[in-house]
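Pasting the structures in now, so scroll down.
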Structure 1
Amino acid sequence: MHLRLGPPPDSLSDSELATAEWRRVPRPPLWAVHVLSLPAGALMALLVFVAWTLLTPPFDLVFESGDKVTVAIASVILLGLVLQISTYPRMGLSEESVFGLWPSRLTLYTAHASQLTKRQCIATLLLPFIVLSILPILFVAVFRTSSGWLIFGSCLAAGVYGINVFLALPVLRLPEKCVIASRGFEPYWRHSTQSRIRST
């Protein structure tokens, strides 16, 4: 894994893209994803909060200081990125795994410099939401204990990574045996057999 400043690396070359094999995965451009992430995140955060009220013991809302909230936000974002990169081959420890910052687009991201399977892409998109938003609800519902920070973190993660749920929908519709590569933030897919998938 290495750090990168600037846009994510391409895992699809010009010559590969020029062939008829590759098809673009439907996805809005990056600026539209940023815009849509606000209402999508608000919707998912609201749904998660409703799940907390329906499935867990009663709780009180307590407002904390701005410093604690800032630390909580940074922690949720960082944990989500770690979960995303852990879905890449070799748990994200290969040289092809990237943890990046694109300052001009105000974007933190993870990327992989080779082709990935459909399952890996879905896991990359959904794992932060499932682990940080859904699992805390299930844990509290089973053990009947609660924490204000756990509820806040769960709803916050839903707000930050809720857009990923919608970005995963077109990927779910792709053929099961396919590989996905990218040009920047634009994903492309093609049919493949297991032998053609890079798993390093």
Structure 2
Amino acid sequence: MYGATGEDEYKEYVMAHLSRLKTAEGMTGSLPEQDYPAYFFALDQTGHEEYRHKIEDVMKTPEWTLELMPFITAYDTRYKRKEHYNDIVVTFRKKGKFTGKDMVLLIDTIAQMSEEIYEYYRELRDLFKVIVKEKMKDLPHSSEMIEIGYSILKACNIGVLQKEKYGNFGELVWKTIAGIDNKTGTGLNDMICAQHIIFNKQEV
């Protein structure tokens, strides 16, 4: 939301949440796995090495799960000259059936990849397009509607999907969920809201 609106309240929310992890010994607490990218955000905003240390700590995890792929890809792109792109792609290649949550992880991973290593970027992009075509068949009645809508809008925003062809589907989902009080998916609601804002800015 901060990236979409530039409003300081969103940045302050993240930084305040991270500050609660700090003790006299430093940052001893940890975020939930899905929130790890906030460490990159905090590092970019402040330059404080404590956030770089938290990033390095996460990278020491023995198992690279699908949930970690956006974070690992961001790290690999920034610091490791993209040397693990093959492993990242294989993780998705080995995946069987994709859920809506998996779609979110895939598009968030693609967003962290450099197109310079085009072979791997293209494989994940093409995989995403196949999944989208299947998932769209269930719209607007899918139980994964928010995940699908977020993925489509973000894919349009980063050039993975053509806006002219897929933008209306993202808008359909947004209009369907707008105003719904979905307390179990607040974070995802904010995510799709941010992508909708970016989408409409680019349309102007």
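Every number here is computed from the coordinates shown, using simple stated rules; none is lab data. In this text the structure is predicted, and so the values were computed from the model without any measurement. Cβ atoms are built from the backbone, for glycine too; each structure is taken alone.
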1, 2: which one has helix-only ellipticity at 222 nm (-39500 (n - 2.57) for each DSSP H run of 4 or more, over all residues; to 500), as calculated, at -16000? 1
Winner on distance in nm of label points 7 Å out along Cα→Cβ at positions 19 and 67 once structures 1, 2 are ranked, highest first: 1
Calculated from one of 1, 2, relative contact order in percent (Cα under 8 Å, 6 or more apart) reads 38, and the structure in question is 1
Work out which structure the value 0.35 belongs to, where FRET efficiency 1/(1 + (r/R0)^6) of positions 147 and 171 (r between Cβ atoms, R0 = 30 Å, to 0.05) was derived from one of 1, 2. 1
